[in-house]
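Structures for review follow.
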Structure I
Amino acid sequence: MTIDPTITRVTDRIVERSSASREIYLDRMCRAAEDGPRRAHLTCGNQAHAYAAMENDKDALAAARAPNIGIVTAYNDMLSAHQPYETFPDRIRAAARTVGATAQVAGGVPAMCDGVTQGQPGMELSLFSRDVIALAAGVSLSHNTFDAALYLGVCDKIVPGLVIGAATFGFIPGIFVPAGPMTSGLPNDEKAKVRQQFATGEVGRDALMAAEMASYHGPGTCTFYGTANSNQMLMEFMGLHLPGASFVNPGTPLRDALTDEAVRRAAAITALGNNYTPVCDILDEKAFVNGMVGLMATGGSTNLIIHLPAMARAAGILLDLSDFAELSQAVPLLAKVYPNGLADVNHFHAAGGLGYMIGQLIDAGLLHPDVKTVAGEGLDHYAREPSLSDGAFQYRDGPKDSLNDRILRPVSDPFQKHGGLQDLQGNLGRGVMKVSAVAAERHVIEAPCRIFHDQNDVKTAFKNGEFTTDTVIVVRFQGPRANGMPELHSLTPTLAVLQDRGLKVALVTDGRMSGASGKVPSAIHVSPEAAMGGPLARLREGDVVRVDATSGTLDVLNVDLDSREAIMVDLSGNSHGIGRELFEVFRQNVGLASDGAGVVV
C-alpha cells in the first residue's frame, strides 16, 4: 500500500523539525527504561509504605515478580462521563488478580466540566486545568512502584493532560480506559432550536431547562461530537485505547469486558514480559499524524488544535498549524455527527464507527499503518470491533460498508473532499476555523467589525437590537494570558439567530469556542493574543474585516495596523474570584495558543 504523498510530506517535515527535541526525549526514556522494573529501586521501607493497605495483594507486591498497575483516575460525580469511573478501581483490581498482577490507585487528577462552567468565571480555569492534570498525573506516578498505568479520563482537558503525564513517564506502558457515551436523549437539533428560542425570548427558562435535562440525562459522555468524543477518537487513532473502546455505553457487559481486557493487556506489555510496549514508543511522529488525520476525517473539535501540539511537545515532537492545514487539504470529511450533522456518536458508532473509518483511511493510504499500539504492532487492529460470544470477549472484523451513509461515508464518496479545519493567516494574526458545519456560502465574510472585551456585552448588544447589518463580531482579550482563554460557546445561539435572520456574521477572537463549534464562521485562537499586543489590539470599531476560509486568510482591509498603538485594557478583574487568583503564575507564563498554550511543556 502506498501512503498518500501529503501524509508522507507532513510526517517527514515533523520528523525533521523535531529531530533534536525527540532525540533528547527518547534518550531520557531509554535511560529510565534501562533501570528495569521500578520497585527494584525502592528500599524495604519505601515498599512497606506503598503496600501497607493492600491486604491480600501484599505478598505479590513484595515479591516484585507480578506486574503492578497504577490507576490514575479522573473520577468525580460532576462529569457524567466520569461518574462511571467510581467502580472501576475494584473491577481493575479483580481483573488484575486473574492474570497474576496487582493494581493500585496511584492518584486522582482534577476534572472540571466545561458544560457547567460555560459562560461562567470558572471557565477561565478550564484550559489551565490541563496542565494541572498533567502535574497531578506526575505526582501520582512519582511513587515509582508501577510497571504499567491505566489512565481513566474522557473529557475536554482531562485526556490531553493525562497524555502529557503519560508521555513524561513514557518508559511505562500505559492504556487509556474510557467509560463510554450516555445513551441518546433529546436530539441535538431540537436542543439547539430551544436554545435559540430562549435567546430571542420565544420560550422561558423552564422550557430551556427541560430541553437541557432531556439532552444531558444520564451517566456517560455527552453524545454530541465535541472535545470529549474527539478525545476518544484520538486515543484510538493514536493507538492508546483498545480497538473499538471509545463509544460503547457505560454499564453494559461489553463495556465491562473492555475494561477487563485493558487490564489484561496492560499486564502483558510491561518490561517484566516479552512484549514491552512503553508509551514513548507509541507516541511517535506517525501516531500524531494519524491523530490529526482522524481529526480532519471526523470534523473534530477545534480544541484539539491547541491540545495536540501540547501533547506532542511532551513527547519531544513539534507540531505547527501548517501541518493541520496541509493535512486538511488531503483528508476528506467522512462523518456527519452533531454539530456537523443531526446524528450523535451513538448513531455514528452504529453506522460503523471508528473501525470502519480507520479501515477506509488505511486502504486509501491516508494513515500510517506501521505504528505500535497498545493492541500490538499495526493500526490495522483498529479496523476490528470488540464483541462478546457466549460471554467471552473477542475481536471480529469491522464492517466493510457504512450502515448509514447520511452519517458515515467511504473515502470514495465523502461529505467533503477536504477536512473540517482551516488555518487562517493574515495581518490580524493566525487563527483557525472549523468549517465542517459552516455552509459553503458563509466561508467568506467581509463586513465592518464591532469590538467587545466581554462575551456578555455581545449578548447585551443583541438584546438591545444593535446588530442590524452584516457584522464581524470581534471579542478580544480572551486569550490564555488575558483570562485563561475561556470557551465562548455560549455566544453560539446569539450568533446563530443573527445568521438565521439573513445577516452575514462572523466571530473573530483570541479565545476559544468549543468542540461544539457550529454553523457560524468563527476565526478563533487568534495569535498573538491582544493581551500580548497582538494585531487584534490595534483593531478599531468599524474597520472592515475579511474572514476567508476559502483562501485561509484573516485580514483587516485598508488599514496600516503598524501605525496604531495597541489598546490596553484593565484585566485586573480576571485575577481573582472562583479560584482565579491561584492561576496568576499560569497566566504570566503561558505560551502562544498556536504552540499549544502550554505552561508545563
Structure II
Amino acid sequence: MTTTENPATEDPASSAGWYDAESTLQLRVPFARGPQPAPGYTFDEISRAEWVLGRMPDAGWSAEPGQRRTRVSRALLVCLLLAQAVLSLRLHNSAFEDEALYVYAGHAMIDHLFHGAPDYGGFASYFSGSPVLYPVLAAWVDSAAGLTGVRLMSLAFMLGSTALLYSFTRKLFNERTALLAAGAFSVTQSTLFLGNFATYDAMAIFLLALTAWILVRVAPGHWALPLAAAPVAALTVGVKYAAALYLPTLAVLLVLVAHERLGGREALRRGAVFTTGVGILLGLGVLTTDYLQAIRSTTTERAHGTAPLGQLLWDCARWGGLLFALACLGTVLYARRAGLGEVPGGPGAAPSRRWRLALGAVLSGTALLAPAYQIHLQTSISLHKHIGYGLLFAAPMAGVALTRLMGAHFRFPQAVIAVGVLALTFGMSQSAQNYGVWPDTGRLIPELAKNVRPGQKWLGQPHEAPVYYLSNRGLTDYTLWTSIFYIDYTGREGRHLSGPEGYRAAIEDGWFDGVVLDWSDQPGEVQALIRDELRRSGRYRLATALIYRTSVGSGHFEIWLPLPAARTR
C-alpha cells in the first residue's frame, strides 16, 4: 500500500510503523484484519483505519531442523539435565534397607561367582530382579566410590533416561515438544527420587528408554532392525522383573511408528520380529536360571496387602496425576488437530486421526499400568518409584499438551510457566518427603561399631544398613543377623521354632549377642513382642537409645546387650 504524501513531512508516521522505501510509505505488518485502505488514500485516512495484528506466519520454523535450531534445543536440554541433577543431589539420607541389601548382595555374588564363596544369601529366591545384574554392578561401583558412587550411577541412569526421552520424542514430534516432555519428566518426584537412590529402578527405566529410542529410530528401516532392541528389552526384564509390564507398550509403539511410515503389513512384521526376539531371550533366561520362583513371589503371584483404595488413588494422583492429566489433554488435542502449531507440514503430511489417537492412548495409558497393578495388589510398597516407569511413556503426550498451551511462536508462555512451577513444586516437596521416610542411621552405626564383634549373632530391625556398613569394616556379615520378619531357631530340645515362639525361645536362651530395635510411633507386633521378652527375660539390658525424626514422624533406636554371664548357649 502506498500514499502520495511526502514521507519527510510525516515524522510521526515513521515512528508508528512505517518506513521510507523508494519514496513510498509501506506498512510493516505482513497480515492484517479490518478495514483495508485502497490505493490513493491519504495518510490521514490510512492512520484512522482500525488495524488488527493477524495470525503470525509459520516462517520462523521449518519442517526440517537447521543447525542453529538443533544447537539451541540441545543447549536447553543440557540446562534441564543440570537442573535435574541438582534437584536429585539435594536429597540426603543414610542407606535405605533396600539399597544396603542390594549392594551387600552384589558383594556376596561377586565372592560367589569369582572367588568360589558359597551362595549363602539365597538372593535369587526373593529379589525382584536378577542378583547377578544390578547388584553386582552396584557392588563394583561401591568398591571404588562407596554408596555415594552407586547413587551417582543412578543419577547417570536417570539423566540418560531424560536425554533418551527427549531424543525419541523429537523423532515422534519436534524439538519443542521434546524439550517440554523432558522438562515435565525431569521434575516428577519419582525421577528426582530415583536419581539419588541405589536400587534396580533407575537402571530399569534407563533401559526402557533406550529400548523405546532404538525402536522409534529403526522402525522405518529394514524389517530385521528391531532385533537390535530385543537384547536391551530382555535385559530390562532381567534387571527388574516388573519391567515386563511395559513390553507390550514398546511393541505397539514400534508398530505405530512403522505403520505411519510403511503401512500396516510392514508394521506388523516388525512388531512380530521384535516380540519374537524378546520372547526367545526371556525364555532362555527362565530355562537356564532358577529365578522363576522369585518372579512368581515378587511379581506375578505377589501377596496382597491391606492398603485402602482411597489412599492408593490419592497417592497415584499426587505423585503422577499432573503429568498424566497433561498427557490426556495432549492426546485429545493431538487427535483433534495434527499440526503442533510451530512446525508446518505440507498437504497430506499429517498422520491420520485414528493413528494420532492410538499413539496418544498407548503412551498416556501406559502411565496407568503400575498404579492399576498395585491397586489390584492393595499395596503401596514402592508405588512412588514404580509410577515413574509409566510417566516415561506418558511424557511425550504431556509435551504435546504444553506445546499447544504455549501456542505458535511462544504466544502464551505464561500457561507453560504456571504448569512448570506447579510441577516443580510438587516434585521437589514430594521427593524430599519420600527421601526422608526412613530414619537416618548416621548415629546408630558408630554405636554398633563399638559393640559388634566378628562372629557375634545379632537380632535387628533395621539390619540391612548395619550389615552393609559394618561388613565393610570386617565386623559382621549377612549370615550373623536375624531379622524381625523371619526366624528359624533350634531350641534346647532340638525343635525348629519360627514366628513368635522362635523369638521368645532365642531370647530366653540368650542366643543373641545383641539386639537392635527401631521403635517408631507405630511399632509392629513383632517389635513389641521382642521388646517385652527382652525386659522379661532378665538376660539383656538397654544400652543405648538414639532419637531420630523422619518426614512422617519420630522414633528412636534401641541397642540391647546381654547382661554379664547371661548367655547360656
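Just so you know, all these numbers are worked out from the coordinates, no wet-lab data involved. Note that this is a predicted model, so its numbers are computed, not measured. Cβ atoms are built from the backbone, for glycine too; each structure is taken alone.
Results, tabulated for the structure shown:
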{"read-out": "Test item: mean count of other Cβ atoms within 10 Å over residues 101-108 calculated as 24.9, pick one of I, II", "value": "II"}
{"read-out": "Source structure (of I, II) for distance in nm of label points 7 Å out along Cα→Cβ at positions 245 and 397, computed value 2.6", "value": "I"}
{"read-out": "Entry that produces -11000 once helix-only ellipticity at 222 nm (-39500 (n - 2.57) for each DSSP H run of 4 or more, over all residues; to 500) is calculated, selected from I, II", "value": "I"}
{"read-out": "Parent structure of the calculated result 21.1, given that mean count of other Cβ atoms within 10 Å over residues 109-116 is the read-out and I, II the choices", "value": "I"}
{"read-out": "Value -0.19, -0.64, calculated as log10 I(q)/I(0) by the Debye sum over Cα atoms at q = 0.06, 0.11 Å⁻¹, for residues 69-380 alone, assigned to which of I, II", "value": "I"}
{"read-out": "Answer label among I, II for the case where Rg/Rh (Cα atoms, Kirkwood Rh), calculated from the coordinates, equals 0.97", "value": "I"}
